[in-house]
Structure 1
Amino acid sequence: MNILIEPIITEKMTGISEKLNQYGFIVEKKANKVEIKKAVEKYYNVTVENVNTMVYGGKRKNRFTKTGLIKGKKKSFKKAVVTLVDGDTIDLYSNI
């Protein structure tokens, strides 16, 4: 099971990672904090101090087209904010 889906790279998460040494990831919905901690430690070779998770529900979206109104829904997802031990960092921009 692939626990880490993708890192969150936004201005807000970049600022948090510089100040508080925390990094955000979109993770599998069924993964718990222990599994997320092990996956981050294994994949990035760092030591994780703390993991906070939150589940976001899918938003309803409407789109107006020539044929009329199209209703839909975006997927729900789970986000994890991982705090690293002082001195450890994750370089998310190395593969770009």
Structure 2
Amino acid sequence: MKISKEETRKIADLAHLDLDPEVLNQTALQLGRILEYVEILREADTSGVEPTAHALDLKSVTREDKVEPMEYDKEALFGNAPRFENGFFIVPKVME
């Protein structure tokens, strides 16, 4: 599929690219080749192929979220805090 210089110039303008004439010609040829390749790919029979988001069969490496009781040593947790009271850290007021 051939793409004209005018179409390429319009695409370049939409992308805010200022292309000189030589680069514009080269870009038009490259875009034409890309469109030709897309047409070839459209001819491939993909009727039995399930859509995927990735070419490789990847598994999630993150663990499943589970609600579990939190057990911690209060002395160790609050040991480095400059101030704490009733199980809460005391911090300077940020907003009034």
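Read the figures in this text as sums done on the coordinates, not as results from a lab. None of the values given here were measured: they were computed from a predicted structure.
The value 16.4, 57 for Rg and Dmax of the Cα atoms in Å was derived from one model only; which of 1, 2 is it? Let's see the in-between values first.
Details: 1: 16.4, 57; 2: 30.0, 74.
Going through each structure in turn, the value belongs to 1.
Of the structures labelled 1, 2, one was used to calculate relative contact order in percent (Cα under 8 Å, 6 or more apart), giving 20. Name it. Display every interim value, and only then the final one.
Working: 1: 31; 2: 20.
Working through the options, I get structure 2.
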Answer label among 1, 2 for the case where helix-only ellipticity at 222 nm (-39500 (n - 2.57) for each DSSP H run of 4 or more, over all residues; to 500), calculated from the coordinates, equals -7000:
1
